[in-house]
Each structure stands twice: as structure tokens, then as C-alpha cells.
Structure 1
Amino acid sequence: MSIPTARQLSTASRYNLGGISVDPKLRSFVDQKLLPGTGVSAHEFWWGLDAIVKDLHGPNRSLLEKRQELQRKIDGWHRGNPAPYTSDKYTAFLRSIGYLLDDPAAAFEIETQNMDAEIASVPAPQLVCPVDNARFILNAANARWGSVLDALYSTNAAPELPGTPDGPYDPKRGAAVFVAAHRYLDELFPLRVGSWDEVTSLRVVDGTLLVGLCHQGNSLWSSDANAEVSLREEGSFVGSSMHEAGTTSILLRKNGLHLEIVIDKAGAGRGHKAGIVDLKLESALSTICDFEDSACTVDAEDKVAAYTNWLGLMDRSLAVEVSKKGRVIERKLNAPRRFSLAVGSGTLEMPGQALLLARNVGMHMYTDMVTTTYGEQHEAVPVPEHFIDAMVTAAAALHDLRTHEANSRRGSIYIVKPKMHGPEEAALAETLMSRTENVLGLPRNTIKIGVMDEERRTSANLPQTMAAVKERLFFVNTGFLDRTADEIHTSMEAGAMLPKEAIKAAAWYQAYETGNVAASMQAALPGRGQIGKGMWAEPDDMRTMLAQKGKQLESGASTAWVPSPIAATLHALHYLRQDVTQVQHQMLSKTKTSAIIGGDEARQSALLTAPLLGGERLTAAEVQAELDNNAQGLLGYVVRWVGQGVGCSKVPNLQGKQLMEDRATLRISSQHIANWLLHGVVAEQQVMETLRRVAKIVDEQNTGDNDYKPMAPTFDGPEWHAAIDLIFHGRDASNGYTEATLSHWRRMRKAADAVPLVARSAERLARDEQVYRRGNSMGGAM
């Protein structure tokens, strides 16, 4: 089975109007599921999309062509100016070709309005989850609250706990969890007298929290409405509630986050002196529902499934059946939580779910769900996929905006824009959102834009990029994985790169991370939006995460990414410990007295200094170890993406440690091997021998998966060919992106799985390859 060309698709029951042709699966979803109840007709939607394609298809392509032209010039400069070269000379060259831009003529501030508190004012973890997996995304949406006790019991976060989290419940481990939890309470919500392991009762009398203690052998009551469970700035005791199950709750607050102490002294809590059965902590205040790097959507069928999940989140219809303790239950979005306020007679309603953001695909991705004949085209061609993403994700959010029940209480739609290269591309995103609002009848700036600072041209021109979307900007987030891959690709011709760990330790990385915060501070983003930091990539190592991830808060970041609901709960402990708002105020006072962006020549010089191996010599063993590591990560990810349609998963490394892999990590591995091939650090034969050897290891690691398709011994499946393509065509791939290659071979795998294995004619193979190459030349997936 071959992939149909755009012309073939346009005659296969597609919906044609104006200059576009629409896949019937997409049209059916939009007309029958997405639009009813929004007030937007199918006629308005499709003609609106047609107009967007007509007006923006050309500019989108021109910006992608500019990327490639700049890269060709940089490649040529490096070939003519071998390292080492002076920073001044390189910087002057980048300015001369328009890669580096002048700083904004005047200082500016972000002007975004109608922001939800989860984004604007309360620092907290941010969860990222693929939207194409209904069960995962529902769990991620419900990760607003998480059990501290469960998080401690089920991970290595508290290494002193006896036993393991595996197998039947271990009472000794459970008892030790309470000891660890008491220590956190003593640190974060200290009592005036005694400690939490001495608490015998908690009750509310006349709006006052009374804490019963058995302190140093003496029973006593201590009560102080303002300070018994104390905070530096906020009243710690907020309210309480009683539940139908007979449990009661005490609600505490610190640094804007809430902790619910659940008490059931007559039931499950009889083993605890105070009857405490759980500590529920506000965790992932926001969740990115990801259509991009962690998703796998290569055709209309895949994409409509992802869109359906997003719509289900926006209209609260998403439900998943799960098996728990031998019975099947239906899981839905959590309802709000209500508490009686400590002061007065009112109630406090707390959201039960995270604020949901949609990360659309990058502008380099093209899709044949919609094709067009606009422009100088002799046949229908795919359109930029982010055009459709913008229209569908915003239209789905209309269900929320009409009721204010599902998501934003301020009437905003939050769309994250990845992989933009500088202010011109951000300006296109601004125009696209404005046009989308016009089609859907939304007030201007309803749609907010989150900027992923993950490409070097954006990092080098971050203030200008932020200024281009200053009325919509809701976050600026460092994506250090993609940023590392783009660092390698941009300087591909400059020389051989350092090993991956050394790349992260090089000067450019610190300049990138601090420059991101500095630019955000200078533009007064705090209080209007988030300063974000990247993902914790070792989901099973919560002990190290607790030890290290707090540094992101110390840098001024108001949010940082986590890979799971449990990780969100444990990371939230950092936000109780560290008052990020105070850190930002201190940093902001410094920015007012110093030129921290364009005037910091040292930072800019470091940012533009490629992490080259230079005169450093690696031993043969070190080279092979790095190659093995890259091959393992690449193959382990590709076999699941291409073979099973899994866009994000835990992949064991050569030592068996589970690492979170997505397209960003794949981009690094493929670009790094391509760079070392180009500069002779490794040879083609060595790479092929390594891939074959490591492929057998990956096959062994997946022997328990009945759906797994092994690469050895034939080394001829789509998964294997995808890996070869990513490496040996990596130097030529647009910006080193992996989407076109992955999508091509995933579609080949789907076609092969849909019918019995048949011999494909040379003509059909050539046609498939031609379609694939054309998609690659446009910089995006077909």
C-alpha cells in the first residue's frame, strides 16, 4: 500500500471549496462534533480556514525558505572560517545576514490581559502530556491535586523508607511514609509548639484551627488563628470541609498553593494519632496538552483522535474506563472542591483540574488533511498543519468560553507555539491567532501565545520575539533539549561537537538559561505570565529530582515541566519551600538598574559560542561509549514511534535506567551522530556496526511487548529504515527536525500493518519516496 499523493487524495471523497480540499474524516469531526454548540457554522469555519490558507500559506513557506537560506550562509561561513574564529567576527557576520537583529528601539512591557491566576500569579509545576492518549491526558488534567503520601510510598523520593513500592501494601513502609510526611509538614507548615508527629487531633472551632498535641509527654491545646500553622506572608489556615464519606478536611495555604489534610479518625485513619489519612497537595496547576513532540499523529485518523480528546477536555465529555482492584470504573474530569472559609460564612471553590493549554505543532509541519492549489502550484499540496491546529483547538475551547465550567475562568485560550525562529515567525503566529479569532467571533487577544525558546535564532533575538506577541504572551519557556539539537545543527559545519553531557556544561547553555529569565524580567512578564524551565527526564528517579529541580525556582522560573502527576506533586514541594514571587521581585529590582539583555556582550558572546570539541581528544572508548548512548536512545525511541505510534515513552538506556524520550531527544541523538560523521570522529562502518549491535539490545529490552516488531536479524523494517534515515540524512534535514522522516516511515508501517505483507513494485516505492522527499523539502511532515 502506498501513501496517496495530494492529487489522489483530492479526488477521494474530499470536501472541496475555494482553494482547499479537506479529508472526509476531518470534515466529519468538525461539522458533527466540534462546531455544534459553539455558535460557529461549518460554512463560517471552512471558508475562514480557506481564507487563512490563501493569505498565509505563502508567507509560511517564505519564512521556512528564509530559515534554510540563513543556514546555508552559516554553513558556508564556517567552511570558509575554520575554528577557532573570533566571536566579534562571527557576530558581525550574523548581523550582516539578518540572523542577529538590533535590540528593540525602546523598552517594552508585556501587555497580556485576562490571565488566569494559574499562569499569572501562582508559581507551580507544569505537566506535559501527549493529547493523543485519552487515559494519559485525562490523568494529566486531573493532576491539579496529588497525594503526597502516595507519591512518597510509590517512588524513591524518600530513600530511608523500608521495603519497595512493588507488590502488596507494606505496613512498615506505609508507617514510614507518615514519618517522612511529618518532616515535610514541620518544614513547610511549622507549629508554634511541638511537631507534627505529636499531633493528636485537628478541629475547627469558631473559625480557628485547634491543634491537639502530646508534646514531651504532656497533652495540651494550642490555638492561634493566624500562626498555629504559620506562613511568612499568608494566613496558613484557609478553611475546612466535611465529606459524605465521613471524612473531614483542613485546607492550608503557602505561596499560593494549597494543601488539604484529610482526616478520618473513625475509619481508615485509626492508625494515625490524629486520624490523618491523606495529604492532598495542589500540584500541576497547568497542563500542556501536547499535539507536538510527545504525540504521534501522522494522518487524519490520528489527528482527529487527538482533536477529539482535546474537545472532550473542553466540553467535559472525555471519559475513560479503567480497571482498578478488579472492577471497571469510569474516570472523568475532577469536579471543583469546596471548603468553608475560616473567616466569615462564605465558601471557597477550588478547581479540581489543571488549567489546560494546547501545544500546537510547529510551522514547519505540513499535512495532507487539507490541501491547497493556492499559489504557483500545478497540483494540490499539503498546508501548514498549525493553521488547522489553531482553528480546531480554539473552536473546541469555545465550549469552555460559553460556560466557564471546563477550563479558563478568565475567558482565555492558551496555545503554545513551538520551534519558532525569531520575531518574524512570532509575528506570523500573532496574525494567525488574530485571523482565527475573526473567524470564530472571538474578541481580540482571547487567544494567548506561549513562546517556546528552543531554537537558537529565537534565543539570540528573544526580546524582539517577545515584543512581536506582547499583547498575547503568557509564557516564555526554555526547551533545552530542542535547543541543544538546534545548537548542533546550526553549527554543524563549524566542527565536531563535544559529547552530549559536555555540551550542556558549555558556556552557551548557562547564557541561554539566564538570558531567557533576564529577557522576561526586562519585559515585566512576572505577574502577567510564566517564566518556564524544561523537563525532568528521569521519571523513576524522584530522589534526584527533589535534590536538583529546586534550582530552577532559584533562577526565577515560575514553572518547570514534569513528566507525570506524581512528579508534579513532589515538585510542588519545591514551590512550598521557595517563594518564587519574592525571588522574582529581587531579580526585577536588579534589572531596573542594569542593561541585562543587549548590553550584556559577554552573555551574547557565550550564547553564540558553539560547544565544539576543538583540540580536546577523546579516546576510542569514549567515542564508542557516546555513539552507543546515542544509538540506544535513537533506536529505543524510533521503534515505538514508528512501530507502535507512541510519541513519548520511557526508554531504558544501556544501563537499564528509564529515560523519558520524545522527538526532542531524538533530534539531539540523530544530529550528534550526523555531526561526528561529518567531521570524521566516527566512520560510516562504525556507525552501522554500532546500530546493528545496539538494535539487538533494544530488541531484547522489548521482548515482553507482544506488539513489538524486532529489528534484527533482517534490519529491513520501517523502524530500522527510519533510524538510518535520521542519521545519514540528518545533516540535510531542515533544522535537524525529525518529523518528516518519522511520519513517512510511520505511515509505511501503518500501511504494512493494514494489509498482509505484499511485495511493493519499484514504481510504487519510488512514488512513496517522491512524496516523502517533497514533504521533507517543505520542512515538514506529510
Structure 2
Amino acid sequence: MWRRVLLRVFGGLLVLALILVGGIAFLSEGVGGERLPRGKVAGEPQPLAAVAARADRQTGIGDAAQVLFGDLHVHTTYSGDAFLFSLPLFQGEGAHPPADACDFARYCAELDFWSINDHAEFLTPWQWDETRESIRECNAVAGETENPDLVSFLGWEWTQSSPAITAEGAEPKPHYGHKNVILLDTADDRVPARPIGAGSGGLFDAPVPAPVWALVRAGMTLGDWGAEGDLAPYRNFNRFAREVRALDACAEGVPVRELPPDCLEGAPTPGALFGKLDDWGYPSLVIPHGTTWGIHAAKGSELGLQLRPGAHDPKRQKLFEVYSGHGNSEVWRDLVDTVPGPPGEAVCAEPAGGYLPCCWRAGELIAERCAAESGAEDCDARAATARAEFLAAGPGPKARGVVSASQTDDWLDCGQLPGGFLPALDYRPGMSAQYGLAVRDAEAGPEAGAFRYGFIASSDNHKARPGPGYKETARSSFSDAYGLRQDWLDRLRADPEVARAEATPAAGVKLDPARLDPGTERNASYYYTAGLVAVHASDRSREAIWEALDQRRVYGTSGPRLLLWFDYEGGDGTVAPMGSEVFLASPARAPRFRVRAAGAFEQLPGCPERVHERLSAERVARLCRNECYHPSDRRIPIETIEVVRIRPQQAPDEAIDALIEDPWKVLPCPGGEAPCEVTFEDPDYDGGREFVYYVRALQQPTPAVNGNPLDCQRDASGRCLETRQCPAGGPNFDPADNCLAPVRERAWSSPIWLRPDPKPAS
């Protein structure tokens, strides 16, 4: 009898186990999941009167050209990471397909142009077809060809990195960073048949996709999922992941036009990407972005690597995204993490110049714990071991496991750019715009061995919201702040091995999933609303916008619509606008420059009535968050013009730090709303070497989302004693808190290059 009872109990447990395993397999393979369609674009353009009024607000000061504003870096839920973060697990607000991006650009942000840039590495052939059709539909609504209310560009993101998480024993890859590819045309016979990625980024390499993997790691049951309500978003995501995993990589060495349409095409280096774009032969631009963001760039990464022969294409790589919702990548600072130690070995550097290396902070944390132990005598030795183990752990969140059970606030401001304007997280100065303008590679030649790029800004928004920086509001929607739900974090961190705070550094650190939340407080504190790219265009047409981009008649803003012109004025009356290369022999007089700038308009609350006439109340609330671009008649004053001067390397041993003068000049502007106009000269220029100049126009301070990212409380010497971070999850998360702090919003002009005249004197 007992044998029969045991068999029945065992059989019942086996059935339950099979149901559980089958349920997990059901979810992990996306059975029953649906593809996400492109959505329906709203069918009415902005009224001609509204477009004309916008043009009047953006017309030049004096005789300068019209300015048009756009966003050339926008992700929809067709990007794998955006799809993942849209799930309830990450407190996501649900799917945002390409049509949402079109409607947001047209009605909420009232942009003049934008581009779609989903990650090519995980863009399925079906999604690429949907993307192309959605962009064409968006353009079809725009009205007159020569005077459209909105121009929509097709593109994708090429996403390469020297990974922040390196597999055991793997050779580190060269870091090239992320680049957006923008296409002039949209017709099927004028664009590549497939987007070109950098190869698989590893997002879907695991046999069980992330949401279900997290479920298993947390020990949750299918009953827990039932309590959450609709499983459809998870099934849909996992179907998408399954379809991507099922795609084959395109064969290498086959001409692009002979490849099948249903393979994932990769180009592992920028040179390979440029080669494939050459093979297609269609007009395109390639724009580096997010370069200093340490999440995907290892310490020591530097742009000079991309000037080696064959690595740079100056005819395509003409622009550089200096700022986005992922932070500022402008400035070079000599941030030192390691110094030479014993032969062939680097050791952790001490704090200097306001910069705290994270390896040093690891030692401080272990020393503090050690000192709290009664009778501990070897605290200095433990701290030294912690610093060494931190460096040995390599880049990425794994290194922080050296200090067990540490929280984000424990690390203070380590690894961050001190005193910078809305900087990128874990700043990598060798990947900055200033460094790129200063570095040269003589072996590659005077053109391919130099970056001469115009400056733009954009959003890098992953919620299909182009240009959401018009108002500093709706942080969880208008920025990329994500956070795992607190109950899931609690389960992930419930493991005693994770929660135990040891006073001894951990060796052979393993990556713990509890530290992988992409919306941890530190990350979420460094996500901002958005920047904008501005062009000086002859008219509103696609061709005029493209010409301005191609000629570098562009500038970037941190979100508000500042007007900016920066010109070289020659002694013979010639004028060269920002983005120009001016070839000069020894000048008869000092080079002269002129800057004109006007602040952005203050915003009125809510949305213009014309938006409510074209979108339903529900759509205005979900997409625009009931806040649209809605300018008043008052401009915010420009306070200051800052001039940066760079003298690019003439020899590889010239120290970068000595070549960058920031700021070189600070020119005050008169008070009030009147446009600011200033001039300056450079008596040092003698025609003997190349000089580079660009300007920043700084507005009067106004509140901004995450305007003070870590809100460090500092002592008299400037050392950070405590942080007050802005969370995207956890017990302190308040979705209504936009974490506002005053900043001086700004615009960055494209540079002007003064180059020695190569022609001999007659």
C-alpha cells in the first residue's frame, strides 16, 4: 500500500515538474507570441500655418540661414534592448513600434526631421521590411515635397564594443564603439536589402532569454506570472528572440547584392562596414555616438585606433554625436585609473584632480569594513588586495563583486568625470570629441588619418520618442531610465551569498545577476532627456537637410532649440560657416571669427490645440505624456560664449593634454532676451600648423532631469562624502520625481579648421 502511495506522490510530483518545465519552455520559446507590427501612422500633417510659424521662430539672426531641428538617433521596440526594457519586469510602458516614433516627432516634439536607428544586430528581415514601409508612410503624410512638415530618414545602428563583460579566457576585442548609419533615400531599390550590424552582440546567445532566465534565477513559479496578469508581452519578446536566434549569419566574402535577404549581415570593423556601404553605392552617413559611455567602452579605449589605415572613411564619417540622452561626450580630461607598477604590471592609481578611481574605492570599502572588525590588524593589506582584485576582474559590473553586497551609493563618484556638464556614465576621455579632434595618424595620411567631424546631438531614446528634450518632464518616459521591479530585485538578492558583506575582498569574482540591472540607481542617474541636431538649411526639403549634414553646417544642442551661427570672416570679405576648412598661408592679420546666438523659447504647459485635433486624448496621454513642444514668445537669455581651441598633433609623441585649450576664451553676452553677438581673433595663428576652433553658447540656468547626476555631498576639499542618486527602481523610486537640478543648457557649434595652405606661394 505504501508503495502505491509513494508511486502516486512521485508520479504527481513528476507531472507537476513536467508542467513547470513545459511552461518555462513554452514561455522561453515564445509559443503563442505575436510579431509586433509597425503600427499606423496618424494621417494628417501639421497645418501649413504652424509650419510657417515654426520657420519664423528658427529664422536666422540678420542674414543667416534658417535653422531646422531634428534627431538622428531613435530606437523603437524593434531594437532588442528596447523590446526587453519595455516589459513589465523592467517597469516598462509596453511596446512602441515605428509609427509611434513618427507621430511623436510630428506632433509631440514638432521636429523638422528625424531618423530611425534600431540595432542592426537583431533586426529581423521582417522588421526591416516593416521599418522601411513605416518610414515611407511617415513621409507620405508630410505634405509638399519642397516644404514638408517632417522629413523622415531611414537608418540603423551598428553596435560594436569591447564588451564590458568578457567571457573567461576570451581575448579582448578592439573597441570601435557604436555608429549610426543614415541613408538619404527610402525606396527599396535605393537602400541596402539588409541592415549591416557588427555581428551578434550576445543578447540572444543564451539558450533561455532574459525574462525567463530571471524567473528561474529568482525561483519563481508560473503562479507568480499568473499574478502579474497578461503574459503576452513576454511571449512576444521570446518569439522575437527565437526568430533572431534562428537566423543564419550571412556568408563572408560574398558580394552584398548576392546575399540572401533573410540572413544577419555583419561587419566586425568600421573598415568592413565602409566597404559594404561602398559596395551598395547609396548615399549614406556614419555617425559615432555615445563614445565616452563606459558601459560598453573599456577603460583606456581611445579614438586614435580608428585612424589607422583603412579604419576611417572621411567622406562618410563627417559627423560626431557630442551629446545625447546617454550623456555628454565632449571633453578630454586626463583621468588616470592605473599607473605603472612592477615590470609588465599596472597598479591602481591614487585619487587626483577630483577623480576617484573605482579600484581605489574598492580598497577603501574593504578597509572600512576591516576597521569595523574587532582586532583586525591587516586592513591596509586587505585594501591593497581589493584594489588588485578589482583590476584583475576586468571591466564591467563584475569587478564590483570584489566588495561583496556593495550598493551603488557605496561607490560614491568613482569613475565619473568630475565637474562635467551632464556627462556620460563611467567616462572614457580617450573616446571624447576633443580627443578625436586632437589625435592624428600620419601613416593613414592627412585626410584619412584625421577626424574632421561636425558636432551634432540627438536622443538615443529607446521608447520611440525623437527629440523629447523640449521639456524637462516625464523622466521615466522621456529618458532611458529603466529599473527592475523591486520585488524581483529582492528575490534576486535574497541569496545569502549575495547579501553577505565580507570584510575581505572576493577573489575570482563571478558575475552575479543581481548586479546586471540596467536601471540601477547609478545608471539611471546618468540618463537625460535628449539632445538635438540643428542644420543651417536653404529650405525644408530632404535634399537641403542632407546637403547641410554632408557639408557639416550643423550644430548640437542639449535639448532646447538654441539658435547658433559661428563663422570665419576673411580679410577679403569672404565668410566660411561652421564646419568649414579654411586653407591659409601666413595671414596678413589675425584670423577673425563671429558668433551669433539666441536662447530657446520658454515652454507653455500642455500641447497646442492642433495636436488634440489630430491625436486622440488617449494617444496624447500615452505618447506625449500630455506635454508637447509649445513655445511661448519669451526667449531664455544666452549668458556666455565659450571658445575651445585645439592644435592637432603633428607628431605621435605630442601630449594630447597640451593641445586642447578648454575654454580658450570666455566671452560674456549682454543681458536680456536679445541675441548675443560677439567676435574674437587669434593672434597666435601663423599658418605653420592646423588650428581647430569651436564654440559653446550657454543659456541662463534652468532645471533639467538628472541635472546633478549623483548629487554628491562634498567636504571642503571637494571629496564626495555621500551620494543621493536618482533611482529607477527600488524602495526609493518615485515615478513622479524628475530629479531636477539647474544646468546651463547649451549648443555646440561644429568646428572651423584653419589649415596651412598646401599651395606654394606664387
Structure 3
Amino acid sequence: MNIKLAALASVAVVASALPVMVTAHSADAVPTTGVMLAEVYGGGGNSGATYTRDFVELANVGADQDLSGWSVQYLPGSPTVSSLWQVTPLSGSIATSQLYVVAEAQGAGGTTPLPSPEVTGTIPMSATTGTIALVQGTAALTCKTAADCAADARIVDLVGYGSAVVRETAPVGGASNTESVQRESTTDTDDNAFDFTAAPPTPKAPPNLTAIAADIHDIQGTGRLSPLDGERVTGVTGVVTAVRPFGSARGFWVQDTEPDSDPRTSEGILVFTGSTTPAVAVGDALTVTGTVDEFYPDGAPATAVHQSMTELIGAKWLKTSSGNPLPPAETVTTPAAYTRDGNLEDFDLEPAVYTLDYFESRESMRMQVSDVRVVGPTAFNELWITTKPDENPTTRGGTLYAGYDQQNTGRVLIGSLIPFAERPFPVLDVGDHLAGVTAGPLSYSTFGGYQILATTLGTGVDNGLVRETTRVQRDNELSVATYNVENLDPNDPTDKFARLAEGIVNNLRSPDIVALEEIQDNNGPVNDGTVAADQTLAEFTAAIVAAGGPAYEWRQIDPVNLADGGEPGGNIRVGFLFNPSRVTFVDRPGGDATTAVDVVAGPGGKPRLSVSPGRIDPTSSAWNNSRKPLAGEFRFNDKPVFVVANHFNSKGGDQPLTSRFQPPLRSSEVQRHQQAAEVRTFVDDLQSIDPEANVVVLGDINDFEFSQTLATLTAGGALLDLIDTLPANERYNYVFQGNSQTLDHILVGGRMKSFDYDIVHINAEFHDQASDHDPQVARIKPGK
């Protein structure tokens, strides 16, 4: 025998791609000191097999052993009264750290003979279920139950596979024509399911991979990626701190109760079990074997931009005790700096310096917050809190996002692992409080990065945030508003139309002109070529009348089918509502989906629109797969006012704030910069004829007041972004990932120097939203 076991104490195999889990009975894990069963293969010679014979492989981790008088014996998986153990006597010896192959029956299939065996028998083993025993003696065994065989002192080692009745604790699954069952290490727990795993057969060959004995902090390492990524690890010990028994991403968290002294290495890890509910309980002490995996929630590592989660897959475990106390949860205490520039995976963690490093160094550990303020309302059973109440607070209890270099490090996403039937998730708004302790493992979500999945959940305290109402415009004030109504179409519930209408009538006080964004066609996302939106607008204006508002008229232009982006089939567009008792719309025919509106000199050299309503340069590449701006000419108190409704390219495709690449790439802004240039050219054309022309540019610009997009629109003072006139802590109309920020804008130019501007907070801060945007209104006194 000349095949050496390379560090047999680490014999292992490739893990199955599917989660494999075992809850073993409590047992002592004792290293074997002699000869053991290392591999069993009953598929030899069957259809699809590589090898032509069945085989049993022994390994020796002790002193040289004479095998004369020993045997390998086989019993069917479901023995009957007449079933007998079949015997293959052994001969010769097995030296330390060597392998010993016993060939068994040959079949008609297979293509490859076994390497020269030490002994050849004739037992026709089942490929899928059976029991193999290593016996000191050659007399056939008589036991046919697991208990009786455990009491037979002649049995040195025993493996039951498939559905075998005779086995140690539980049989190992996965045996087939193409896979043997192989021992993963020399630590014998007397549980076949834990000690063995299925993999392609390897007679007289080193194992496919070596299982590495590791603690959790060894697996997590000092950086974002595990130094053991892709390796099979064994002997991973810890206490179960949380279980996720629902959904398609089930599993449990284990945390080591004996941490190392390195603050960079996490002591927790997720054991992922896929769609199978793990049969473990909080407080169980486990020894786990599994394959280390860096899971990127947004796809393959080559294309993913999110950070990864270190987890164990293809795992199995041994429970050594239950009811153990949990490691104490650490209170979240983030540093002042958010992150550094570069690919974060290239750096060792500095948890005392950078917030993203701090969270990564606590990945999957128990973390907690206490008595914290809500800065992002409940949505999908999650909410955002801040651990830093003095960090950029808004006037209404949120946290302001005021610049790309001003990330808010106190924000934390809170979810729950508590069944909602047992403890409903708190329904809270911005400014409310989550009182008491909220604690659980620290996970990572594509919807906001690091989050605490609560196993202990605080109590919601209502802080009484109320929806705002603006004042009524005066007779000499033109009231112009913008409102993103979030994919409105006739398929929406009547309540949505009613709530949006109430917002316009009661909260915005029936503006004279309303620029609407996200109006969909008459059948919404149904993709059948419909582009008209008259039914959508008719239902909406009727709801406004029902709420006590004016009988608004509307103007809009149907887009080319599927050309303007948004929800597929919805044919999203912008449009105008206007109160004909207060303003007049100047209709000039000819505007359609592809005809550009021009500014021309009219009577007296005054500017006018070539078509009204009309789209700004709709065939320009700046508007590819994006909503086209709609320009309209109005008259208020016999004064011309030019209004441009906008819905710029969304931020879809941008890298997240928690991206592994810093600073995150904002790829979507390239198109918004082009769109801003197009709208600015239109304004410049207007002002080249009349520098004091009354102009309002408004809508969902999908960018921040500090962005290049807005700088392009306001350059040289041609337009004033009214958001800049508010105190800094009031500059927001949208809440995203706990950041109160600005996406919608009203900009004015020309003679409209007198204005009163208000962002009316009725949606973004609240869990029950009619839209995810807050509307805003400007009351302006146009010049002649």
C-alpha cells in the first residue's frame, strides 16, 4: 500500500451545491486513533458510473495495523428476516497514514477499472442504500438494528447510507451511481450523516478538497473577503443566536463564545440552508462543517457592486448541548468617517476609523440599539433608525442627506426574525421612536446595506408627526405645484386616487397649475400598445372634484409606445393640470410625441411657443428610454408664463451608498446632465428673446440640489432653484434608506422674483403613503 493520506485529519470532499443539514444527537466528537471506513461506493458498474466495480476504502490514522482476520461486511439498507451480512475477508496490513481499497462486485457499466485493490470481494452493494461494517473477525454479523450493532464489540466502524436502518445515529445521504459517501475528517462523532458526505468517488486518490479546522474568526478574517472562501471547513463551533425559518433564504446564525482579541475579525457567521428550515434552536451549541462562501446579493462576484456576506453553505452540524446563554449583543457605535475610496475588498478593516469597516467587522454578530429615533418609515416590515440623534437632523425628525461627502453614519436598517403572528412589526413614521432594546444578528441587505435582524424588538412610540398643509394662494399669486403620483393608472385602487386628490385639494390648497409625473396610460402596465392616458386623467380630475377641488383641465402628449421608460407597458409621462377659472392655457396645435417645441418671436417681439403643449427635443438621445419634458404656455392675469414639466432619468443602475466600490459610481447622472443641458438650452432660447420672460421649470429632476444636474440648470443665474432658499434642514421631499433628500424641484426665472415656496410633507415620512414623493408648491407674482 503506497497511497498516503495527506493530513488525514483533514480528509474532506467537495460540498454539494444544495444545502445539506443534519441535526445530530448530542455526542462526543472523538478523534479516531486507528483504522476507519473512509469511503463507500456501491454504484460501480451501473449506468452513468465511471468505475466498473463497487469498493470500500479504509484509512489508518494510527500505528501500522495487521488486518489478517478482519473483514468488511455489507447489509441491505432495509434488512428483512432473511437478510444476511455478506463478508469479504481482509488480508495484509495497512500502514499509518495509508489507504486500503476493498474491491467488490463488478457491473456491466462504467468505463474505468479500479486502481489495484488490496483485496477483491464479490458483494453486489446497492448504489443508494446499505450498511458497511469494518469488523475484527470474519464471522458474519447477525445484528439487524442500529442498537444491536452498536452493542457488538467486534464492529470497529460502521457506515449506513441512503435510508439504511443500521447506521450510526443517522445515515448519510447522497449516494448514487456517480457519488460515493466519504469521510470528512478523522473526528468520529458516531453520526454517519455528520461524518460523511457525498461526492464523486476517489479510490486510492487524495480527497477532492481538504477540510480545514477553523474558528469563526479564522473564516471571517481581517478583511471583507474570507481567506478561506471556497474551502471546506470543519470544527466550527458556536452558539445559535438566531434562526430564519421562512422564505427562500433560510438559515441560522452562530457566534463563537470564545472570541479572539482582534477587533477586525467577526465572531459570527450565517449558516445558509436555502429553502429548507434548519432544525436548530436559539441557544444550541453546535459544531459545524461547511463550505465557506462569499455571497453577493446582486449576482456574480465579477459584476456585483454590493458587499458580500460570508456564510457557510452545504453545511451539516452536530448539537453538543442546548439552552446555552447567548453572547451579549454589542451596542452599535459607529465612527465618524463613513468609508475610504477604492475597492473596499482591497483593504484590511479599520473598524475604529470607518463605519462600513465597523459593520463588516461585526458581520453576523449580535448587535443592538436602544431608544432610537426613526429616520425612515416602516415599509415592507423594515424601518431605519439613527444611533446619532445630533447627526444632520431635519426639522421633522429625519436625517438630512446634504452632500456626497456627508454620509450619515448613524443610520441602521432594522428588520425582524420574529414571526409577525407572534410580534407584529412596529408601524412607525419619521420622528417616532423605537423604545427599549432592539437586538439581533447583523446582516446585509440590497435594500440598504447592513441591518439588524431583530430577535428582540423594541416598542414603537408615536411622536405625533402630522401631515402639512400649505396656505391658499392670493388673487395676485400664481400657484404652481409639482407632484409625482407614482405610476397612477385606472387599475389603481379608488383609494389611491382619492388620497392623491385630497393631497392636491386639502394639503396643496388646489394650485393653479400642477405638473404631474408618473401618469400611466389607460391600462397601466398591460403591454398591449395602449398609449392614451385620458381615462387616467379623467378619473384623477373627477376625484379632485369629489374632494372639493376645482374642475381641472389637463394637457399632455401621448408618448411613442414603450419609448419613455418606466414600468414596462405603462407608457409613463408628465402632464399639466390647470384650473381654468384661474389660468388660461394657450393651445397651439402640432405638438406630438416626436415634434420638438421651439421658442419663436411673436407679436411685439415677445417669445411664444411654436406648439403648446410641446415636447423639448424629443428625438434627442438625451431622452432615450426616458420621459420627455413638456412645455406649456399659460396666461395668468394676462401675463404669459412658460412652464416646463420634467421627469429626468431615474437613478436606477447607480451603485449603492454601501457599495464595495467607493465612491459609488453614479452612472445614471450622465444622462441627467444631458437632459439638464437640453432644458437649459430651451430656457436660454426663451431668455434670448426676453431675458425677463416668466419661466418655471419643475418636476422630478431625480437629482440633488448639490448635483451637477442642478448646477447646469441654474448656471449664471438663469434659473433659481427654490429649494436653496430654504433652511438647510428643510431641504428634502423624499426619504431613501433613512436619508431625507431632494429629488423634486421648482426653479423659476425671469420677472418672477417674488415667490413663496413650500415643500408640503404628506408622504415621504409616513408609512402610509399615497406616493413616495412629497409635493411642493410655489406661489409666484409674475411680471408682465
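Data overview
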{"read-out": "Parent structure of the calculated result -13500, given that helix-only ellipticity at 222 nm (-39500 (n - 2.57) for each DSSP H run of 4 or more, over all residues; to 500) is the read-out and 1, 2, 3 the choices", "value": "1"}
{"read-out": "Winner on distance in nm of label points 7 Å out along Cα→Cβ at positions 113 and 697 once structures 1, 2, 3 are ranked, highest first", "value": "3"}
{"read-out": "Mean count of other Cβ atoms within 10 Å over residues 49-56 from the coordinates reads 19.1; which among 1, 2, 3", "value": "1"}
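Every number in this text was worked out from the coordinates using simple rules, so none of it is lab data. It should be emphasised that the depicted structure is a prediction, and the values quoted were computed from it without experimental measurement. Cβ atoms are built from the backbone, for glycine too; each structure is taken alone.
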